[in-house]
1. Taking 2.9 as the value of distance in nm of label points 7 Å out along Cα→Cβ at positions 174 and 206 derived from one of the structures shown (I, II), identify that structure.
2. Hey, mean projected area of the Cα convex hull in nm² derived from one of I, II reads 12.3; which structure?
3. Comparing distance in nm of label points 7 Å out along Cα→Cβ at positions 46 and 62 across I, II, which is largest?
4. Say we calculate relative contact order in percent (Cα under 8 Å, 6 or more apart) for every structure; which of I, II gives the highest result?
Structure I
Amino acid sequence: MIRLEGVWFRYPRSGWVLRGVSLELPGRGATVILGPNGSGKTTLLKVAGLIYKPARGRVEAWGVDAWSGDGRARAEARRRVVYVHEKPIMLKGSVLDNIAYGLRLRGIPRDEALERARRAASLLGIEGLLDKPAKRLSAGQGQLVAIARALAVEPGILLLDEPTANLDWRARRRVIELLEDLKGRIGVVIATHDHHLAGKLADRLIIVEEGKAREATPSELELL
């Protein structure tokens, strides 16, 4: 799991974006984070994803302090959590190469990496895109490729920022069904404005407002 304890964060020349956030993100089930634009949802995901170092407070991943202590243990913890941006960056080369990229960084042999990339693509129904240049994809296609790239490395916790924002209804349904299956095996954390998505997937609901986070009940969705 990932645990945030009293986390404060701000960008250069800005006020505090996160203000004393404490929460746990378990290694099973779906946690959905809701909040208005500018509330700190994306920043919270990036802190939980060990991308941003908090100005104050502590972040633990599977019992390891993410920003101090043993470097090898910290690096291993970071490999187990994967963040997927709302507007992911596509690298040069084919879609297949993009999906295999994280595996190659982890030292997986090329043939194995490509096979795992193909399996990840099949989960999202994008096998027909594998030979296409990744830079020429639509926004929705790029989003599916980014999710496949994350799944290929078999994360312990998957962090998704607005994962269905650019998808048509078929792709959206496929992603929701996939996440419903995944949450029984890994931790899935989703930041979204989409109350329907939250209602379908949330085992836990976190509301972020003005940089503060609180746990809510699914029934509160009707009031938001």
Structure II
Amino acid sequence: MSKLVQTLKDAGYEHRLFTDRQLARLVDGGDARRYGLVNRALKDGSLTRIKRGLYALGDPYQHGAPHPFAVAQALVPGSYISFETALSYHGWIPEAVYTTASVNAGRKTLTRDTDRFGHFSFHPLAIAPYQFLVSVDRVEMGKSVALVAQPLRALMDLVAFRKASWTGLEWIEQGLRIERSRLTALHHSDFNALRDVYKHKLVRFFLRALEQDVMTLKTSGNLSGKGRDD
């Protein structure tokens, strides 16, 4: 084991990502010495570069790889996990999701493929000022932390991203295969929290219509999905 790897393990980076700035604090000597140690570690596989300036220990030295959600946060700081990725994490959709999808605060969609952690995508949405992290939770992922949208926020982010128009519950229940019991577990407070989040009228109308249908279902007791028109 190289001295660099041992230094990183001793500093607690065995399960975490780290940056050039963190390496500079840990490695004695100047930039040239640090660059030499990093390049040698990259060549022998004891270090993995995720993007320029962002690294993880190589597989043989890492007991428990960083969670993809934590990797996403490191790739685009300030982003949060949403869309189908968050819905799958919360158990709202049955399908496995192979892209870690996030909302970012920028203006451009970004994508990145990594050999170890898979595919990542980051999408901007038209969100009102000071509303970016409404209904987004800070979740511990092993030794790291990620920001993850609550289920309704993830669903409405998906509506905003796809510019979906309200056509009833069919798109949600049959298209996304979200069970009715998930929807009827929501409360007025969940909807109220998102009232001022989205700029587009189409999304706000979808939210109001969804709330009305969900509350009607709860009042009528039709919670199982039986009796709907298929």
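1. Among I, II, the structure yielding 2.9 for distance in nm of label points 7 Å out along Cα→Cβ at positions 174 and 206 is I.
2. Only one of I, II returns 12.3 for mean projected area of the Cα convex hull in nm², namely I.
3. Top value of distance in nm of label points 7 Å out along Cα→Cβ at positions 46 and 62 goes to structure I.
4. Once relative contact order in percent (Cα under 8 Å, 6 or more apart) is tallied for I, II, the winner is I.
Each value in this text was obtained by applying a stated rule to the coordinates, not by laboratory testing. What you are looking at is a predicted structure, and each value in this text was computed from that prediction instead of being measured. Cβ atoms are built from the backbone, for glycine too; each structure is taken alone.
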